[in-house]
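Structures given as structure tokens follow.
All of the numbers you see were taken from the coordinates with simple rules; none came from a lab. Keep in mind it's a predicted model, so treat the numbers as computed, not measured. Cβ atoms are built from the backbone, for glycine too; each structure is taken alone.
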Structure I
Amino acid sequence: MHTAFITHADCARHKMGAGHPECPERLGAISDHLLSKGLLNYMTPYDAPLATEEQLARAHSSLYVREIIEAAPTEGYCQIDHDTSMNPFTVQAALRAAGAAVLATDLVLAGKVATAFCCVRPPGHHAERAAAMGFCFFNNVVVGIRHALDVHGLQRVALIDFDVHHGNGSEDILSGDDRVIMCSIFERGLYPFSGENPTSANMINVPLPARSGGDKFRDAVTGHWLPALEAFQPQLIYISAGFDAHRDDDMGNLGLVEADYAWVTRQIMMIAQRHCQGRVISCLEGGYEFGALARSAAAHVKVLIGVD
């Protein structure tokens, strides 16, 4: 069964100014590398639809959704925080990015694909229930999760987040929701300076010190994530796939490499095979050094499609 590759040209029209690390070229780097390695031959392409306000409101307040949509400038930029801004195409891109997670959920749960990779931007895991921040506007992966829970009626869903930054937005929205377990690693003392004290029992947060490297990362996964996931027995697994913990990416300093991303994806896939018929949905988050991003995403995707 093929893996879905979900993206949309609108995601490349969102820009936040010259020199901004969260730029359209990120998606091109991934797509070009997957194509050159022949990996797209194993994937079924889909255009990301626009998320509806009803779908977004399962993760965000309706007032916030309306405020973001109405804040879109007709020209130039609208500044959201010191490193996050909107151009006239941002809302369309953000709706596509969230819509990708909804489509992936529908495809996987209908049995049309076993796994999905949402190659979209803007990213989402810093977007809180009522706040945009950290390059994020809507929490794409959580919109997908709530669609699985509230529309498809699943009872146990897992979220894995291996971005170098703590997914504060995902924790803000999902904290205390006992239908969800969120397992994350992130670099201690890094933006958004949260996560070291989990807000509820369904948050399995493992902050790592700078320069931890692959061994400490793998120890965290083996010692904390895997036992929690085995006990939880998820019916579907989502991944916030940030690749900015790579040693070549100056957004963080954990020092991971492509082999670490392949390894953690294998661990996730083994859990998925045991508990949820191999159903895994991955949504792109961070990763800002184009070469490292492309290679890491390819290592991740190879495991998702079963050709590693």
Structure II
Amino acid sequence: MLPVVVVHGGAGIVPRERSEKSTSGVCSAARAAYAILQGGGSSMDAVVEAVIQLEKNPTFNAGCGSVLNAKGDVEMDALVMDGKTLSSGAVSAVRYIANPIQLARLVMEETSHACLTAEGANQFAQAMGVPEIPQESLITEYSRMRWIKNLAPGANPVESQMGKMGTVGAVAVDSEGNISCATSTGGMLNKMEGRVGDTSCIGSGGYADNNLGAVSTTGAGEAIMKVTLARLILFHMERGQSVEAASDLGLAYMKSRVGGLGGVVTVDPQGHWAARFSSLQMVWAAAQKDTLHYGLYTGEHFTQSIDDQH
């Protein structure tokens, strides 16, 4: 069963003209991560690589495709967690950085803290030699257009939030049986300055534990935080539920209790995996046993050989 990697590119509604780019984006990210695992690399290396690929892809709401806050600026959140030691690292409200997921990993590996925010996170990035980039290079025409649209009186950013794929993330189990998760986001469309969502919060945006499995989440951040969705799903797995059943139970509870929609990718220590969502769509891809799996709509599940690039 091992190794395995599962990647998501966000839950919501993908406009038809963007769905192909979204699907090919998660497929290449899964391929890149799986190549690391096949080469004997760690699950942490694999999930971080998958997320870097998605942060570099302007189709996704992370890195260079991030949505803009109320002021028209980019503020990004990211989280990594290592299932072997339960070490984690996160950053929130960071600016001027191409790959927040790399910075989150540095927080985990180079500090005694679990999360750095805003200005402090940016100072840490400078100290670590992470290059600052101009904010303009993180802003796409699409993000700017949607920001302007949502400044109009009577606009509902929460509703139109679903028109752009959200948070990106990945979970993996390597050939040693070590489990990791990584999640990264530009946050919520037209959010208040300084708003931090679920992504950088351990147990909400993601969780990894070698004894239980790993989850990376996407969707309505405030709802995910209320139910600590990632940890809730692992709690169901602890009680004997399968990856699919546990994921569905967590998502159903979030929907019934707080009216939130979202999606998750989940793995267990044996390498069973699931990509489940309560939103209309979630673009996802998984790689295992030299096979690439992917889908966008509920019930959709395509497969092809990992070597087949088409």
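A compact table of results
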{"read-out": "Which of I, II leads on percent of Cα pairs over 24 Å apart, for residues 79-254 alone, largest value", "value": "II"}
{"read-out": "Structure from which 3.4 was derived, distance in nm of label points 7 Å out along Cα→Cβ at positions 55 and 231, options I, II", "value": "I"}
{"read-out": "Which of I, II leads on relative contact order in percent (Cα under 8 Å, 6 or more apart), largest value", "value": "II"}
